[in-house]
Structure 1
Amino acid sequence: MKIHVLEREQWIPASLEEVVAFFADAANLDALTPQWLRFRILSTLPIELRQGARLDYQLRLAGVPVRWRTRIAKWDPPYGFVDVQERGPYAQWEHSHRFRPCADGVWMADVVRYALPFGPLGELVHALGVRATLAAIFDYRFARIRERFGSAWREEPAR
């Protein structure tokens with residue numbers, strides 16, 4: 001099983017508390033997900049995000065309805081959290097959300113480690129569309145975060 005990695009980073013001109021509160025509210029997933037996925041949360045809201053919390057939702061991939069369940073595998077506010085797929089379209093899905101305060105905002109990093117099922121056929125599907133679809137989803141997410149917090153592009157601050 002081949003593991004793929006998608007990474008996105010951005011600077012957010014807000015306090016660490018404000019950024020973490022936004023991402024700790026599962027209802028905000030809708031605003032960060034492209035409408036063409038027809039995303040909807042099936043779990044009853046509000047959900048207290050914490051280690052072990054589960055979220056059920058539904059979306060459409062290539063027009064096919066998919067039910068997905070994720071579990072918060074690691075909850076480490078205010079520095080981040082990790083969600084993993086328990087049920088869904090991937091053979092493996094681990095999404096790390098990392099937050100690091102900097103002088104005038106927060107540096108946020110998304111790192112997704114994922115694998116597709118079906119061996120070589122899954123790799124072909126990845127090359128033909130999954131990679132580009134995931135990139136488009138996270139580009140959309142980046143743009144919505146920029147709209148929400150008013151951020152502009154900035155190079156990563158020195159560590």
Structure 2
Amino acid sequence: MSARARHWLLALAATAVVLGVDQATKALVRASLAIGEARDLFPGLDLAYVRNRGVAFGFFGGGGVAVSVLTTVALAALVVYFALRSATRLLWLPTGLVLGGALGNVWDRARDGAVTDFIDPAAWPAFNVADVCIVVGVLALLWLIEAREAR
């Protein structure tokens with residue numbers, strides 16, 4: 001199997017794992033808490049059932065079609081970038097993290113009209129596993145791009 005084919009399989013596997021973990025954790029929260037309910041986990045960190053109709057941290061709550069189009073364009077650009085550079089070492093990981101996280105949140109919006117958020121730090125808006133994967137994936141992607149350009 002070529003490196004490109006192996007990296008595509010790894011990216012798809014990472015996407016599936018992120019999507020599965022994200023949807024499983026959100027289902028547990030929806031089954032265990034009422035909307036708006038919160039439970040203290042640690043000082044400064046709650047487990048809370050929050051419905052987010054916006055994008056990142058509730059911004060662009062009324063974005064509707066525009067947000068959907070921008071999300072689709074961004075994901076398509078990521079897939080094209082990966083397709084052009086799929087032989088790049090470790091590029092499959094941030095690609096899978098971002099795709100899995102984005103698809104997890106898109107799935108929520110399509111099913112419920114809002115994203116389920118549940119990790120609620122005291123000084124930050126609530127977020128979820130998909131959000132963590134998107135942020136980590138984007139940072140890793142930027143790091144890989146910078147490392148490639150530095151060579």
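A short reminder: the numbers here are calculations on the coordinates, not readings from a lab. What you see is a predicted model, and the numbers here were worked out from it, not measured in a lab. Cβ atoms are built from the backbone, for glycine too; each structure is taken alone.
If Rg/Rh (Cα atoms, Kirkwood Rh) is computed to be 1.02, which of 1, 2 is the source? It must be structure 2, since only it matches. Here mean count of other Cβ atoms within 10 Å over residues 70-77 was derived from just one of the structures 1, 2, and that gives 16.0; the source is 1.
In this comparison of 1, 2, the computed figure 2.3 for distance in nm of label points 7 Å out along Cα→Cβ at positions 30 and 102 is attributed to 2. Here relative contact order in percent (Cα under 8 Å, 6 or more apart) was derived from just one of the structures 1, 2, and that gives 29; the source is 1.
Using helix-only ellipticity at 222 nm (-39500 (n - 2.57) for each DSSP H run of 4 or more, over all residues; to 500) as the calculated read-out, with -6500 as its value, let me know the right label among 1, 2. Going label by label, the one that fits is 1.
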